[in-house]
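Input: structures, listed below.
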Structure 1
Amino acid sequence: MERDQTVTLQQLSDSAKQNTVAIFAKFYIREFQHANLEILSSYPVDAEIGELNHFLAMNSSFHPNQLFELLVQDYHAYLYRVLMSLELRFRANGTPSFGDWTNWYEQKYEAVMVEE
């Protein structure tokens, strides 16, 4: 997909933003459960990540679907601010232009490993 066919997070419609946050929330929960959020900590959103992590830690006994629903409902603004800090581009429906969050994360992780 060409860059001009994608938009910034701010340019998305409200429903596409909701979709973006939901997709990211599923990724975030999965990475939190595997203690694999190092890359996100390199972005200027320590307070937001702290709040998200605290919520997830305090509610780890919830069913995964319930945890997801509560995170998206109650912590939408935190998830949105994390997404804003990443400065990425999205398709009009809110899906990431790069495809999959897991692949994005792995590419970021590999880049850090190469730098070291």
Structure 2
Amino acid sequence: MEIFTYGLIGFYAVLTGVAGIHQLKENGFQVQSILFIVVSSGILGMLFIPNKDWMLVLLLLAFVLLQILAVVQGVLSNGRLTYTHHIVRFLFHCILVLLVYKFIK
């Protein structure tokens, strides 16, 4: 289950980074796109931290930052907030944190 958790978090970080790169190419330079790329790269790096307590704390902070970035990006690009999308994303972040706490820590 530990390998599954690492793989799921890594896959999520890669997808988020690819989405940030796509936004960067499509819309030109935007701070939000750069921050998505930086945070997703940071998540990939966090998976290699040997201290599991630090990894849990840093992943929690990264997921909170991703949630804030997603809300800001949704409001700026659509002019409104899609609640269902952000609730599902928040629940996914909570599940990832619980998986890290249960199987990695």
Structure 3
Amino acid sequence: MRTSRNLGDEDIRKIVDLANKMTDGIIATGRNYAHEMAALFAEADLVWGVWPDRKARNGVRIGLLKGRPLLERLVAAGQPAGIGQAAFRYHNALEAVAACELWGDDQAEAA
């Protein structure tokens, strides 16, 4: 997992809004949270994790949990990011790392 320190304020707001919407939406269904999160990880091209961090510029830290190689290719090619994205709210960085190791870019490293 890589934290994204170079995101602009507008990008941070959009990712935080998406994380709140998706996290609250899963909770509202009453379904198994981990099962729903795993399914959304599988469907999305990019998955962001958001957790509170008082030292961060906006009070939150954002990590790219899935899709780093794709994002790097898109940025290098100057292509627009019209791809499926998901974002989830976590209590801390450890929860985000665990999700990244279970379903994201760090699966192979955790095995």
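Quick note: the coordinates plus some simple rules give every number you see, no bench work behind them. What you see is a predicted model; the values in this text were computed from it and never measured.
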Seminar exercise, completed: Value -28500, calculated as helix-only ellipticity at 222 nm (-39500 (n - 2.57) for each DSSP H run of 4 or more, over all residues; to 500) from one of 1, 2, 3, is from structure 2
For this session: Have a look at 1, 2, 3 and say which one yields 34 for relative contact order in percent (Cα under 8 Å, 6 or more apart), as calculated.
Result: 3
